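Below are structures written as structure tokens.
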Structure I
Amino acid sequence: MERFEDAQIAEFLRRSYFAVDGLWFVKSEERYGFEEAMALDEAVWDVMSKIQARKARALLGITGNSLEDLAVGFSLKLAAEGYDYDLEVNPSAAVFTVRTCPWYEILKSSGRTHIAETIADRICKREFSGWTREFGQDIQVHFDGRLCVPREQCDTCRVVFSQPC
């Protein structure tokens with residue numbers, strides 16, 4: 001029996017994960033139209049964010065609900081999906097500066113950047129808010145510029161998780 005490196009297995013699973021997400025969306029769009037496919041995508045990512053956050057907690061042994069705890073768990077998601085990012089955490093915010101988003105790269109390579117802003121508005125915000133719900137109701141998320149929205153003229157996404165004082 002062949003032995004595979006962990007990196008090979010991870011890359012295979014990452015590519016399969018992206019492919020199945022894209023395929024089910026395109027097939028849903030063909031059958032039901034763009035708006036219904038987006039509504040289904042929102043429902044999927046509502047649940048997926050909860051599953052991912054809970055799995056990150058379990059894998060990393062995270063028991064708290066601080067911004068730092070959220071930042072560690074969310075970093076696992078970004079690393080697993082192949083984002084290129086930096087993280088700054090202070091007492092009031094965890095700021096992820098994303099230089100490369102694999103989801104946006106897929107939209108570019110498939111010639112579908114025209115839906116990127118809709119994805120960012122409806123899916124990214126929903127998904128990332130799902131993470132905040134798993135780490136405490138008082139944590140908020142907002143974007144300080146988005147890579148995939150040309151009119152914002154940003155070369156990064158800044159995802160800011162914050163907590164009121």
Structure II
Amino acid sequence: MKLNEIRDNPGATKKRMRVGRGPGSGKGKMGGRGIKGQNSRSGVAIKSYEGGQMPLYMRLPKRGFNKPNRKAFAVVNLGLIEKFITEGKLDAANAITEDALLASGLVRRKLDGVRVLAKGEITTKVNLQVTGASKSAVEAVEKAGGSVEILAPVAKKEEAAAE
């Protein structure tokens with residue numbers, strides 16, 4: 001088989017209908033829209049317009065709330081920390097801080113801090129210094145002989161003043 005012999009399976013692709021391209025196409029002149037009326041024009045909004053009545057999507061009650069000052073944490077799993085230690089991207093001898101996780105490429109950005117979750121297994125003794133950790137993650141690290149130090153999240157104003 002050569003590259004120039006590769007073809008799609010028969011029936012795998014279908015040519016799109018080109019509307020308004022002459023009477024021989026079968027979809028010429030009015031393009032299958034009929035003669036007159038709202039649907040024959042462009043910019044039709046029949047599904048959302050109810051003849052001046054308040055539309056259904058506006059009559060239904062709104063639910064939920066997004067807290068404007070909520071915290072967003074970068075999430076790291078224990079299995080990934082173990083993998084990065086075995087690959088030599090993280091040094092388990094020193095304390096693993098949020099900056100070390102950032103430098104290794106395990107975390108793309110810190111956001112409001114780094115939170116450790118217990119997905120995966122950890123066997124290396126590590127000293128983690130992070131903003132948050134789940135109970136099961138702390139138990140797993142302590143079971144491996146390590147420790148987890150929970151730091152207070154840095155406020156945005158303090159961070160801007162430090163720079």
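Here, each number is a calculation from the coordinates, and none is a lab measurement. It should be emphasised that the depicted structure is a prediction, and the values quoted were computed from it without experimental measurement. Cβ atoms are built from the backbone, for glycine too; each structure is taken alone.
When FRET efficiency 1/(1 + (r/R0)^6) of positions 38 and 86 (r between Cβ atoms, R0 = 41 Å, to 0.05) is computed for each of I, II, the one that comes out at 0.85 is I.
Given a value of 1.0 for distance in nm of label points 7 Å out along Cα→Cβ at positions 78 and 134, point me to the structure among I, II it was derived from. That value comes from structure II. Suppose FRET efficiency 1/(1 + (r/R0)^6) of positions 14 and 62 (r between Cβ atoms, R0 = 25 Å, to 0.05) works out to 0.65; of I, II, which structure was it derived from? That value comes from structure I.
Once FRET efficiency 1/(1 + (r/R0)^6) of positions 6 and 54 (r between Cβ atoms, R0 = 35 Å, to 0.05) is calculated for every structure in I, II, which label goes with the largest value? By FRET efficiency 1/(1 + (r/R0)^6) of positions 6 and 54 (r between Cβ atoms, R0 = 35 Å, to 0.05), the leading structure of I, II is I.
When mean count of other Cβ atoms within 10 Å over residues 70-77 is computed for each of I, II, the one that comes out at 14.8 is II.
Here relative contact order in percent (Cα under 8 Å, 6 or more apart) has been calculated and equals 22, so which of I, II was it run on? Derived from I, not from the others.
A value of 0.05 for FRET efficiency 1/(1 + (r/R0)^6) of positions 46 and 150 (r between Cβ atoms, R0 = 35 Å, to 0.05), calculated from one of I, II, originates in structure II.
Sorting I, II by FRET efficiency 1/(1 + (r/R0)^6) of positions 22 and 142 (r between Cβ atoms, R0 = 35 Å, to 0.05) from high to low puts I first, with the largest value. Could you tell me which structure in I, II was used to calculate helix-only ellipticity at 222 nm (-39500 (n - 2.57) for each DSSP H run of 4 or more, over all residues; to 500) as -5500? Structure of origin is II. Which of I, II yields 6.8 for distance in nm of label points 7 Å out along Cα→Cβ at positions 30 and 118, as computed? Corresponding structure: II. Of the structures labelled I, II, one was used to calculate P(r) over Cα pairs in 5 Å bins from 0, in percent, giving 1, 7, 10, 11, 8, 5, 5, 4, 6, 8, 9, 10, 7, 4, 2, 1. Name it. Here the read-out was taken from II.
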